[in-house]
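Some structures are shown below for you to check.
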Structure 1
Amino acid sequence: MTDAIIREDELQILINSLDEVHITYPLYPGDILIARPEGIGFRIELPASRETFQNWLSGYGPIAGELPAYNDLQECMFASGIARYVNQTAFEAMLQSYGQLKKAVFFGMDTNLFYHGFASNNPEINPSSYLIVDTVRDEITYAINRKYPAKMIAELTAQAPAHREFIGELENKRMKRSRKAAYLALKEYRTIRDRATEIASPGTHTHLSEENDRNIVRALRKFEEERYALPVLLTADIYMADLCMAEGVEYFYFDRPYVLEATTCTAPAFRRLLFNLAAVFGFVQCNGAAIFGEYGGKGNDLDELKVRFEDETAYHEFVRELEICRQLQRLGIPR
């Protein structure tokens, strides 16, 4: 087997070589996602339901929490800009109504929406209109630095000995919660932090989510009291919506779909989805290639992946195309 280290945009070379893309997780027996070219984008089918994931996980006992769940797939779909909230149209209408107000409108996002890539996927909102409560930043950074100890890797390997070559790559690398925080939430935070307004929480940060939620809501209320402006909390957490009602803070609650439907997406969105799945799941199988988001020897560059080919001919063809693209990039010629 042969490996290549690539960046996210270079995944397109792999995708272009496939007539039909099948994405699986090596420890599970069936397809998670199937993508077929359609027009200038892709048609995505999702054969693995919520119940399918539950059945897969049921065989792994105490380590199941470290394996991919349906909600992880859903978050990757949101972060890639493919999944939509059930009431997205209602939000777009409300956004237009806010534009008629005389006072400035600011949007505070709860932590969930950073994981969903909300700001990146809603470019109609100017990044300068976002408020970031420092509690949200702290929740993201607190979740990042959890790594697998050797003992847990041994437990994972004992449950799936046929896949030790995959699991072994995770030793001393980020655990699932930390992968999600680093690859989804932190990357999203970095895209807007220089243009958004960061505001302080009225209370100290704790590791109790309920108390942190209260601090986020109260920070927005304090902002409204001090400024001639309307802060609106954007949340996908019904508990946060209840807190806003109790504290008299304007909010919009995003309703996530219980079931992800087959859909279409652009080529860049599908490439981002493939990257997110490899990063959040730790590794995925894409037809005859394994894609690792976390692997031994990886540094701090969150954009890097490792691709491992089972077929040496496919590897050499990929590397040849990769080098051509990199040479064109060095020349400044668009791909």
Structure 2
Amino acid sequence: MISIVSVAEWIIKSLVLITIILGGFAYLTLFERRALARMQARIGPNRAGPAGLLQPVADGIKLMFKEELIPDRADKVLFVLAPIITVVPVLLLLAVIPLGPDIEIFGQQFSLGLASEIDVGVLFILAVASIAVYGIVIAGWSSYSKYSLLGALRASAQMISYELALGLAIIGPILLAGSLSVADIVADQQRLWYVVLQPIGFLIFLIASMAEINRAPFDMSEAEQELTGGYHTEYSGMKFAVFFMAEYGKMIAVSFVAATLFLGGYWGPFVDRIALLGPIYLFAKVVAILFLMIWIRATWPRLRYDRLMAFGWKILLPVGLLNVVITGGLIVVLNL
């Protein structure tokens, strides 16, 4: 029998997940615009509300009232489904991320994770992350637009290519922890973060994940100068907003995964004594990674598409393989 306490726990965790994604998406856009403005000696949005804090609300209202158009020759069912397919993996990715150690309330143990821990959490992350490419391809194909189709083809080739390097980067933490469980990987970093033992793997993970979510300088699938917006050229109103939410939601999800696998997750000073410090440390690490992504966008120019693909296949993939071989060899030799 499912107890009322279990149902209440699931509802609370679901609300937390929705809040992290929706609230995080909204105010990550403001954070990015203000950070980019500071780096480029501009002011940034500061008119809507005190210090511009209501700018995301104003943007949301604007998108709600924008006219939504569907091209006459588009596949209307797939055209509507594509944004949904793109955003669903974002919500699922956070389900296996532990936000803190277990806490005891009224004599019962409660997990601070958003869902029950599964033994193959890392495989779950890789499997779910690969689903997003289907939404992008369907969006480009169903729009009946050459620009959209070219953007979708670019995105699919790019995401499939960089997924290989992304998977190889994750193998390092798996080998060090000896487990596919995200909780085991976090627990093994209580004394030493894996970024110290796997600096190359962490770097490959960041680069490949930015290519996976089509962030600059890897945003060739939506290059405005060439494709007028890429795979979402024909989208407007709330459908465009969902694509927008998927991109920024994936930034948040990827940052959570990076912080969990390489930066010790929720571990920090005094977490073993005060469990509620765990989520604070984890969110601080996530914000730091998000700022790094924004900084890279403000600094690096967009890569040419052939060089982008060559970088993935000729540099990241061999370096990732070499990192796995060296890590495995050292584990055997040093009996870690």
Structure 3
Amino acid sequence: MRIVLLGAPGSGKGTQAKQLVERYNIPQISTGDLLREAVAAGTELGKRAKTAMDAGQLVSDDIVLGMIQERMAKPDAKSGFILDGFPRNIPQSQSLDAMLARVGQPIQLSLLVDVDKSVLLKRITGRRSCGSCGAIYNIYFSTPKVPGKCDKCGGTLQHRSDDNEDTVANRLTVYEEQTAPLMSYYKAQGKLRTVAGVGSISEIFDKMCEIIEAQIRPLASAMKKINEATATAKKAAKAGSAKKAAAKKKVAKKKVVKKKTAKKKVAKKKVVKKKAAKKKVKKKLAKKKVAKKKAAKKKVKKKAAKKKVAKKKVKKKAAKKKTKRRR
């Protein structure tokens, strides 16, 4: 769940935020805490914030939004968060909505802790804190047993200088002028819910939980259906892509088979050609051998014929010589 907590100074929203953190196991994102931590850690955004603060300037909204986005990215904020202290005006809320839309985590509920101005004045101006143990009292609503003394440790109760009526009245005026219009902004989005901040802390907390669960459960159910539909679509897409992949594999296999077949045919043709060429060579060689043999035989016959002729000549000469002798 993603909640923006609204309420005037002294409305008790900070106390309720801490209880909501324990109940729903989601972090409270306080911009004041984020700024202090970032400056102390020396992060890039912290350095930019420190430069502005050292120059006596307000920390820009883009720096604060950057810090909120970084905080949202941590594992404990995976299931949601409670924004406390931001946004403070309409431009900040618009910038916040734009940033959350980019990361796909829009605000689901804006919860206003509504307390009458006269009660707020008494809560703040009547606030007293123990200088020793930090226990808090109120001279109107939770008075100590001994005026000015802490019930727990007996320490002296102190009154903050800025908890005077004029300062508090001014703070409430600023709240009404700047922050109160946010109620209309979130109401127009159908996200605003109001809880009366009167009664005991536990009573107010129970009312807040009822509102949260009434608002978040239908959203969670809708998100579950969306997620299930998305998962089904993904499975169908996977199945479709698997079929396509299988079809592609078949086509690829056919191509491979064709290529192999073509290669085999080419190889066979080459083998046949080689064999034919070898046969031709053999035939030529055989013909040459036959021709050589015939030529050799002819030569032998010629030589034999020549010898016969020579012998005949010799015989003729011998016969002539005999004839002469006889005469």
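Worth a mention:
- Among 1, 2, 3, structure where distance in nm of label points 7 Å out along Cα→Cβ at positions 289 and 313 as derived comes to 1.7: 1
- Ranked by relative contact order in percent (Cα under 8 Å, 6 or more apart), structures 1, 2, 3 are topped by 1, which has the highest value.
- Winner on mean count of other Cβ atoms within 10 Å over residues 153-160 once structures 1, 2, 3 are ranked, highest first: 2
All of the numbers you see were taken from the coordinates with simple rules; none came from a lab. No experiment lies behind these values; they were computed from the predicted model shown. Cβ atoms are built from the backbone, for glycine too; each structure is taken alone.
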